[in-house]
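See the structures that follow.
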Structure P
């Protein structure tokens, strides 16, 4: 909320596409718990699955049937998955994938992209150094220089700098970690051919490619971004939709890699509540409700919002970019298309803050930062979409009047 200059909303309840705050105000919600609620709030079938699981006990300290069933569902959907290890958060899943990559390759360095967020892993809270392919520098108090120095940071969508960084650190990079569609600098899809280049160059460098599908997994398609774009990583990190709104994430990959994790292998990972029977029940119920036709509908919902926002912007005379994929979009006050973190930072954040506040006054709760994605859900119907576009039309006029 710092980005929009106000205190957080405190929420009393959510239902379908709406939130209600403690003061009784109702909002059409496009945060949706930052992505997990693809079905909307309190979907009855998911609530029933959670209730039934809780009645059997909250956790066991041992495997459960729903853990196995959810793992099998992930394997059916995600092209590169043969085995699954559950964790309680995306951060833990990324930590596990990085540790596994370092164990398998015997290397230390990790390559990531500017503006990408992969959880609050110390080594990945790094920003670019002063020159090409330099070591990362700590981007948060409490992260040591030693932890950040093994992270290499390059610009997203820049094949030349990716190539140069891997060549400058030949034989040193354990893993390249990337979101197939970055959504933490705002939504910034890959340029044509960039994902294919990423796969090719990682393989040539002998580094594992870790695809962070915490946001895109089961949102862009039944099999996530890997199904949608016909690509795959060596390891996949999943979360958000996977847990149906409860704390759950996972690392998935081929058996030969996953069996390196303890107890089958020697690379340690554990979590007392990881794969909890309640969270896996919520996740299983959510995935079982997501048919192929639902992704066609989510695509239509997303496009209707995006096109409505673009039309409203044009009517208001606002220079606005609305990049999108199925189930995800962002809004940047910018004259130019946003294809990198630098482009996202160059957009007018103050205009976005005014637009956000004007939307909130009209009953629409958008992400309170231009660097976050909007998350439409299957619960958003025609009425909510029309109200949102109407509110945006008024909010854009108000934003431009204040700017003038």
Structure Q
């Protein structure tokens, strides 16, 4: 029949979610990010409850959680600095094996010192973000698995998949309680199932890593080459700036924002859950927009021009007289605050040589997490004396200072990284 449309035009370009230049290695790394994110989401919720059921005091639980953070930070830096000598695929498979051992260790041990040892040397991640031994190696490998013009978009998908998988894992962490309720299994034993799932997902990730090709390996350095031999000053400079941003963010970690909203506006837990679910989705999906903006204005300007307004919204939220306006500005901030993340990751990978990318990733990421661990104490002191949003004001000012410094000091590097 003339003019009838019998099906899609085979000559029309296919719709793509991932960058067109993404290789099969990129897909493997996105899969493993999802597996790890789900596993982290499960145990991050189960951990405190599980340790409490074992009879540990809050101090002991805090010590184990601190051990996971400090041990992970030390191991991440070590792996980043040695990655250029060991090889990407071998490192990731070894990390997966360590993740298996971590899950089995937490499921098998029940006394403090063995669990503390597993926490320090293992891969357990009690926080929402991904600061682990996998991080620098995967980020460096992703940079090898896509054309540089589409690197930012690939990092956006990497972060989005991790965030959504982590949220799904947190939701699934309620399964052991349901299992105990309907099967008669003691809750302690049911919670151990969560750590066995963690180990099983690590096995799946390890099998996926076996399929990575040699294309993700950077060019071999000189035999006696030091890590960051060519980009040490640049990376340390960036690490200092990123730590300032993270220090500011430490004033407004999610748990403390909920506490402020409760003290200031008597917000219920159920309402807070709904608000922060929306905030989380906005922050995750907004990262996909970051790649489009970066192609137009460059990486540094994308980082600054999206981040600076979000920090203004944060300050305004802290000064609002009622709940509706405060939530409005927090939601507006969420739509912009995460757009700098894939641009930042892409920028770091662009300004260092391929063989130094893993080291650069670890050196710029780990100090950020350590810097964020300090301000919550000051936030608690502020909220103990007043319900006014001074922590939000302090965070916004510090993070805006980072934006201005980054633009002033690195705007001339843009041409090399865009």
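Just so you know, all these numbers are worked out from the coordinates, no wet-lab data involved. This structure is a prediction, so every number in the text was calculated from the model and none was measured. Cβ atoms are built from the backbone, for glycine too; each structure is taken alone.
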Winner on FRET efficiency 1/(1 + (r/R0)^6) of positions 47 and 335 (r between Cβ atoms, R0 = 35 Å, to 0.05) once structures P, Q are ranked, highest first: Q
Distance in nm of label points 7 Å out along Cα→Cβ at positions 271 and 287 derived as 3.1 - corresponding label from P, Q: Q
Value 48, calculated as percent of Cα pairs over 29 Å apart, assigned to which of P, Q: Q
Which entry (P, Q) yields the derived value 0.05 for FRET efficiency 1/(1 + (r/R0)^6) of positions 175 and 215 (r between Cβ atoms, R0 = 25 Å, to 0.05): Q
Answer label among P, Q for the case where helix-only ellipticity at 222 nm (-39500 (n - 2.57) for each DSSP H run of 4 or more, over all residues; to 500), calculated from the coordinates, equals -12000: P
Mean count of other Cβ atoms within 10 Å over residues 23-30 - structure with the largest value, from P, Q: Q
